[in-house]
Structure 1
């Protein structure tokens with residue numbers, strides 16, 4: 001199964017050599033599952049010819065806001081609508097979660113409550129999964145017809161499902177503790193309050209949350225199911 005990764009941002013310059021780009025993070029998260037990957041650097045206007053270029057799609061995180069005026073935003077929103085119309089499965093992570101909601105009629109804002117950084121327990125209804133967070137923006141009004149599948153008190157729309165074709169979540173299953181620690185130093189200082197960053201470093205997760213959610217992504221891409 002060919003998965004098209006729509007890369008909407010990349011690691012800080014000082015981290016690319018060790019961790020690669022955001023597309024590389026997802027290749028590692030979903031490795032050894034029989035997927036073939038093709039990465040499109042949509043942040044720099046590298047777009048696929050259409051939804052038929054892959055069997056399923058994944059949108060990465062980004063340092064940009066979905067509501068900001070960047071050249072890639074409008075064509076990405078149109079591609080999202082085209083993918084949905086094609087019936088191909090689509091997964092969105094963090095910025096991907098937000099841009100899908102915005103493209104389909106929802107609202108994304110810079111949250112007045114500040115940042116969520118580090119390990120967070122997300123309520124998926126029948127289970128709790130601990131995943132790393134790194135965001136200030138969030139979906140504040142989901143599109144009509146979106147089903148809430150994950151939430152926290154800080155982020156009530158942390159996971160959304162759109163029928164059997166689209167699954168999106170706010171947290172970062174692809175972020176390892178090592179990546180998070182470096183991100184704090186490379187991008188976090190001066191942007192996020194130091195006390196919040198220090199607390200995140202003390203609580204780096206050691207459980208199976210990322211692998212558990214990788215299983216969910218695989219099942220959704222292959223069979224449109226989560227459990």
Structure 2
């Protein structure tokens with residue numbers, strides 16, 4: 001049976017948006033209704049590694065990167081969150097500092113639920129508490145799977161896999177031809193792949209010459225999913 005790119009993305013995707021939407025409507029409405037909603041500018045910091053959480057976040061619109069700060073001021077992007085996902089709740093539940101930082105990749109809108117309000121909701125609704133714990137376990141599995149997979153791959157394989165994952169993240173961002181537009185700076189994309197910008201640019205150029213992708217400025221459109229799947233060499237993760 002042929003492996004589908006959607007199945008690949010599924011293995012590396014958190015499900016807090018699906019888990020949250022499965023809650024009873026009354027709980028979701030109360031949860032969202034108590035949030036403070038803020039507008040985000042591209043590049044705006046949301047929380048910083050090493051600080052303590054004062055609540056949790058819900059992405060209403062836009063994309064957010066979760067990243068680790070490395071020596072020399074470099075970043076390693078470990079995950080890209082999209083609309084409908086919860087953010088920062090693992091540190092809140094464990095009562096520990098944030099293990100990573102988060103910043104907006106695009107202009108967007110984010111909701112913030114304070115500690116006091118969240119504690120009251122958790123005490124009131126067992127469904128909410130169970131949902132967060134279940135999703136936390138799933139996210140741990142996703143990150144373990146991602147780390148185990150990505151460390152065994154060449155840079156070319158990692159770029160192909162990352163593009164397939166990002167296509168799912170940007171699936172709502174389509175052009176007039178209904179094609180998904182992946183919009184990231186080359187610096188952010190290289191930080192997600194874990195390679196130098198120059199190396200990333202060279203591989204993207206190769207992919208373009210092989211008619212696997214099209215590029216226009218920061219925009220990347222996948223033209224041949226099947227070939228990218230072959231290059232990503234993902235049969236070992238199923």
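Throughout, read-outs are computed from the coordinates displayed, never taken from laboratory work. Because the structure is predicted, anything quoted here is derived from the model rather than measured. Cβ atoms are built from the backbone, for glycine too; each structure is taken alone.
The value 19 for relative contact order in percent (Cα under 8 Å, 6 or more apart) was derived from one model only; which of 1, 2 is it?
1
One of 1, 2 was used to compute distance in nm of label points 7 Å out along Cα→Cβ at positions 111 and 127, and the result was 1.5. Which label is that? Derived from the structure labelled 2.
If you work out FRET efficiency 1/(1 + (r/R0)^6) of positions 103 and 167 (r between Cβ atoms, R0 = 25 Å, to 0.05) for 1, 2, which one comes out largest? Walk me through the intermediate numbers first.
Working: 1: 0.95; 2: 0.70.
Comparing 1, 2 by FRET efficiency 1/(1 + (r/R0)^6) of positions 103 and 167 (r between Cβ atoms, R0 = 25 Å, to 0.05), the maximum is at 1.
Computing helix-only ellipticity at 222 nm (-39500 (n - 2.57) for each DSSP H run of 4 or more, over all residues; to 500) across structures 1, 2 gives -9000 for structure 1.
Using Rg and Dmax of the Cα atoms in Å as the calculated read-out, with 16.1, 46 as its value, let me know the right label among 1, 2. Going through each structure in turn, the value belongs to 1.
Work out the source of 23.5 here, i.e. which of 1, 2 gives that when mean count of other Cβ atoms within 10 Å over residues 87-94 is computed. Source structure for this number: 1.
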